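Trainee: Before anything else, here is the set of structures, which you'll find just below.
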Structure 1
Amino acid sequence: MIRLGTFNDLNQIMGVIKQAQLRMKNSGMTQWQNNYPNIDIIKEDITHNHLYVYIMDQQVVGTMSVFSIDSVYDDIIGKWLNDNPYKAIHRIALSNDYVGLNLTSKMIDYVFQYFNIRDIRIDTHPKNLPMIKSLERQGFIKCGVVHVKTDIDSLRYAYHKHI
């Protein structure tokens, strides 16, 4: 089940994020290694109804934040598939015990269905091979690169899926 995250979920959400941060660190990635995302960002996402959680076995096993626009995406080096309204997914993470179970795909499908949209944009670090493979397997197209404001190592591959 996927639903809006609440402050009651905060400890579990941060646990999932910390697991993802450690997996990235152990893989040699710099993504999410600079106290991002931190508890203040997650609290803000919850406050503004941007944060969603994937619940299995009565536990938060996945998390993502969904936005209607991302100004970083205005400065793509490349070209988006179209100029349609879209949702941007950020801070997507899974618990260690649920990696490899296709939950990321289910979370992205949820965004398409729940918001009744046809376009999603998402970005990831060039070294985040698990996410790159997941996005490509789901039919996302690499459209170029963007530079995020949340990391010194700011280069991200920009992906877009239109259904």
Structure 2
Amino acid sequence: MSAVLQPQYQFRPMQMADLDAIIQIEPTIYSHPWSRGNFSDSLNSGYSAWVLVEQKKIIGYALLMMVLDEAHLLNLSVAKSHQKQGLGRLLLEHMIKIAKNHRAANMFLEVRPSNISAIALYENIGFNEMSVRRGYYPADPKQFKGGREDAVLMGLAL
């Protein structure tokens, strides 16, 4: 009988030293990636920022902004090589737990309508579409009128 080793995933708070690894992942999964400055500003603002690590390597990350009793998920990302393995769900569930620990009553997020797999994950967790923000995201002008893509605003009661 042979044993199959399961990957060991760990969550830890994001640090400035993590930004080199994170900005290597961002452009491989987004057409308009966050910059080092976006991440740095978020950390300096005290947002709840976490990394998902496997064998000391960052494979995912998420940032959450708390405003009163509302949690706003700003970024939830899994490295392309680790997608479709349930890690997005794992990371999202971790961020929901963090929001609850901060006594959030609701969690909100924006997602591109073209990101069908993300929308499916959010709906599966229990998020509901609340509204559409017209022209929210920068996008390829050949695909989207005016070079902007809408955002679906989704919410989850905690």
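Trainee: Kindly point out which one of 1, 2 the value 0.85 was derived from, the read-out being FRET efficiency 1/(1 + (r/R0)^6) of positions 55 and 135 (r between Cβ atoms, R0 = 30 Å, to 0.05).
Mentor: Traced to structure 1.
Trainee: Now a separate question. Among 1, 2, considering only relative contact order in percent (Cα under 8 Å, 6 or more apart), which has the greatest calculated value?
Mentor: 1
Trainee: As an exercise: P(r) over Cα pairs in 10 Å bins from 0, in percent, for residues 71-142 alone, calculated from one structure in 1, 2, equals 16, 49, 30, 4, 0. Which structure is it?
Mentor: The correct label is 2.
Trainee: Now for a different question. With volume of the Cα convex hull per residue in Å³ derived from the coordinates and found to be 104, which of 1, 2 does the value describe?
Mentor: 1
Read-outs throughout are calculated quantities, based only on the coordinates presented, and are distinct from any laboratory measurement. Since this is a predicted model, take the numbers as computed values, not measurements. Cβ atoms are built from the backbone, for glycine too; each structure is taken alone.
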